[in-house]
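Once you scroll down, you'll see the structures, which are given as structure tokens.
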Structure P
């Protein structure tokens, strides 16, 4: 979940900058909607956030520190929040926990040492997953 991104907008982003705040492809729609002045949520809340303030360097905007980033695929699931990342590398595998500030390479699984942090992140992931599945139903 650590992939650099590049945004170019002549006249819209005043000068090159590095934004270290976490972001997701889900943040593109709310950000572009803000630029266009349209409501991005006609049917309900979006998972993404508006990054325009962070991109322009105004300070406001971007993902709140407590707002998690989620990832799911047929093989793996993950949630990142509060400086930690919980990942389930396979559908039947145990969840792993990493401290992204101290271990950005995710080499030391802290699930046994920080069970409360892991439980909180997994609960947040499950709540997000249930909401996402409910939103897909007709």
Structure Q
């Protein structure tokens, strides 16, 4: 088990195009289940960084919100849930994507941010696999 200081854990790099604003970012560059002890967290438990509210990004001109969370929060049996909504209508998301893979989530975030900025949301397939 590797030990790391909380302040040494970087945020996950993302490709955020102009037109999107970060509202909240606690999406750290660590893998779910990574065998690390984090000084600065209760019991050094890395799962404490896997929150229901990890990332929220807002597009003013298209009134879109991209939300990322880990559910159930801080639970090793959880998963990432990525949601794209319009006009803060959380009851009717435009798209959702769930994964255990941080890399898949990062790919999907980067894809959704780009395609929704340059295209009309009704004309695109948000399920497209960015890795193909």
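One of P, Q was used to compute helix-only ellipticity at 222 nm (-39500 (n - 2.57) for each DSSP H run of 4 or more, over all residues; to 500), and the result was -4500. Which label is that?
Working: P: -8000; Q: -4500.
Among P, Q, the structure yielding -4500 for helix-only ellipticity at 222 nm (-39500 (n - 2.57) for each DSSP H run of 4 or more, over all residues; to 500) is Q.
Matching task: 19 is the computed value of relative contact order in percent (Cα under 8 Å, 6 or more apart). Pick the structure from P, Q. Computing relative contact order in percent (Cα under 8 Å, 6 or more apart) on every structure in P, Q gives 19 only for Q. With distance in nm of label points 7 Å out along Cα→Cβ at positions 9 and 41 coming out at 1.9, pick the structure among P, Q it was computed from. The read-out was computed on structure P. P, Q: which one has distance in nm of label points 7 Å out along Cα→Cβ at positions 57 and 73, as calculated, at 2.3? It must be structure Q, since only it matches. Looking across P, Q, the calculation of Cα Rg over 2.2 N^0.38 Å that yields 1.09 traces back to Q.
We did not get these values from a lab; they are worked out from the coordinates using the rules stated. Note that the coordinates shown come from a computational prediction; the quantities given were computed from them, not determined experimentally. Cβ atoms are built from the backbone, for glycine too; each structure is taken alone.
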